[in-house]
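Q: These are the structures, in structure tokens.
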Structure 1
Amino acid sequence: MNEKAFWIAFNQVPGIGPARLAALIDVCGSVEAAWKAPIQRLKEAGLDRRSLESLLSTRRVLDLDAVWKRVEASGARVYTWADDDYPENLRQVPLSPPVVYVQGEIGEEDRLAVALVGTRQASAYGREVARGLARELAHNGVTVVSGLALGIDATAHEAALAAGGRTIAVLGSGVDQIYPAQNRKMGLALTQQGALVSEYPLGTRPEASNFPPRNRIISGLSLAVVVIEAGQRSGALITAKFAVEQGRDVFAVPGSILQPSSAGCNALIQDGALPLLSINDLLEQLHLEQVAVQQEARQSIPADPTERKILAYLSMEPVHLDEIVRESAMPAAQVSSLLAMMELKGLVRQVSSLRYVRGQMPG
């Protein structure tokens, strides 16, 4: 049986979240061993009575073969903590979901992602801003992340798709239960230029209680969150709160003090969020101004096998050119030439005089 079936099984146990599952795996050694563990071992992992009863009850009735066959039939991908291709941005946040279901594909290029979120009751102003930001992000090679809701979310996804960019929608339902119905067509189209993502098992219907938790995945997949238009009780503010907890940048688009739909954004700015007046504010803060140029350079300039040799001596700690020359045993002129070309591709960055670090997306 595919080991992912055990991850999916735990995903269907009420009361077993990231912290409890991590404890179970730590005590039992693997997710399969945790699923099959005797009661005493489960207690050793710290499960309380309610969680223990929930696990035992689910274990008695759940057919793991049927669970896995359903996933295979759906065409959905399943990423778990144990997978190397689990979304890297999401892996870095505390208590990331142990399992995420993906319809479509999340790739290396999606590490450069920005969330655009806002109210369902978007004004003409909010829609125009969302449309412009999504289009510019797409043109700069940055993936647009949102929640597929009506209003700002839908406008951002639609504009990214129209611009030929990548976009990811995080759902409060299973990836086979696209919600709202009005956005089903767009959701299906989205899987060709990005992905639908959910932590909820296949078949999960959209329920109000599912949506606040999914917002932590929207922010977790992104380098920054932009709140475009939001009232004081908007769900977009929950996404902003998660972003702060995850160490992500939060931007807010200022609006009229006379408009209730801008009250949330203006309050975020008052509380320390970065005001967003143009796409350049965002690109400069995240050092993404050269992403499109770098991607074009990667495609047009043949890869040099010595680049990987140079990258082996670099990390996020600055290294002087002389040290790279010494460690690689290559001529200084050749190393300088390689570093210049790699900087154009975005593989390295010069952070001070002749000192280099790996770029945003190391090759």
Structure 2
Amino acid sequence: MSDTAIKAVKKRPAAASVSALMALLLGYLLFWPVPFDPMVGPVRAANPAGTGVFAKNNKLAAADMLATGTGPEAVAFDAQGRLYSGLTNGDIIRLADDGTKQVLANTGGRPLGLKFDAVGNLVIADAKKGLIAMARNGTLSTLATHHNGERMKFVDDLAIAKDGKIYFSDASARHEYGHDILEVFEFRPSGRLMVFDPQSDAVDVLLDNLYFANGVALSAQEDFVLVNETYGHRVVRYWLRGPEAGTSDVFVDNMPAYLDNITDAPDGGFWLAGVAPRTDALDALVSRPFARKVVWRLMQLTGANPAEMHSYAIKLSAQGAPLTSLEDDSGHIYMMTSVIEHDGKLYLGSLINDAVGVIDAP
């Protein structure tokens, strides 16, 4: 046998191994089971990022940072003007004027939305523990964990009306906290806007089938309540009073980001927090369930994450018109989950940062 023939024979096993590996990889990407059941999502309008009100800027990069610990998702202020937040490890903290941190309680879950009620209790939307309240002495009590005998999987944010009713979101009826990335690949809406009445302890559903129900806010007149749809890039309004009471409509649509919390502003408008930007690649996947399965499998192989470190603080008028957009893609303010206007400043919460950002309100 010639040298050339010998070399050819030696190459065949290597080539066969490469082919087998390629076949295995292709089979994995196309057929391996995934932990979600995708469906075709809603048609998207063109992403408005970089246009009009959403002209690119990095204004949030100028924010000062108040050290808190990891994951200060939301911020609330008590009657004395002291800042409170909830962290990834379950801690409820308060910051003194000098920045000293005091741990007041631990929920044993993941505190997300925070609001003070009329008597000074801190009401907490905890993704794992449900709707709970912390008294001034740090004692925790459970308000609501179930609806119609079923545990709420992902209590997310809340707003408290003057009559004491607590409007809150249950982000998903399918996926619990820590598995919410599955929502963007599944596009099977199951989020809910709910209300808890402390007089009767009743929990009722106002809206369901939402694309990840997130932030909740009341209008200044409390004639409607808003809820963000993170994966719908919009805010939905539910009318509480007036001729449309009991019905819903879209308050603002086609935002350039994945929306997290919404908070009322002193002038009657609202602040939206965009935790990450929409991208052309993810928008293109909305109508392609099979492609989302392939991308998910590829992510599992590579450890890639589709979320970009680019945050938005968007000001809306009382009628839902976008007025101002502040951004940061520098990595200074990232995975931003809440924007709270207080005494002329914006306080910026984060899902994974270790500080609350502070910047002058525009």
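Every number here is computed from the coordinates shown, using simple stated rules; none is lab data. What you see is a predicted model, and the numbers here were worked out from it, not measured in a lab. Cβ atoms are built from the backbone, for glycine too; each structure is taken alone.
Q: Among 1, 2, considering only Kirkwood radius over Cα pairs in Å, for residues 166-349 alone, which has the greatest calculated value?
A: Once Kirkwood radius over Cα pairs in Å, for residues 166-349 alone is tallied for 1, 2, the winner is 1.
Q: Given a computed value of -5000 for helix-only ellipticity at 222 nm (-39500 (n - 2.57) for each DSSP H run of 4 or more, over all residues; to 500), which structure among 1, 2 does it belong to?
A: Going through each structure in turn, the value belongs to 2.
Q: If distance in nm of label points 7 Å out along Cα→Cβ at positions 22 and 318 is computed to be 6.6, which of 1, 2 is the source?
A: Source structure for this number: 2.
Q: If relative contact order in percent (Cα under 8 Å, 6 or more apart) is computed to be 12, which of 1, 2 is the source?
A: Of the options listed, only 1 reproduces it.
Q: Given that distance in nm of label points 7 Å out along Cα→Cβ at positions 54 and 214, derived from a single structure, equals 2.0, which label among 1, 2 identifies that structure?
A: 1
Q: Also: With log10 I(q)/I(0) by the Debye sum over Cα atoms at q = 0.07, 0.08, 0.11 Å⁻¹ coming out at -0.36, -0.47, -0.83, pick the structure among 1, 2 it was computed from.
A: Structure of origin is 1.
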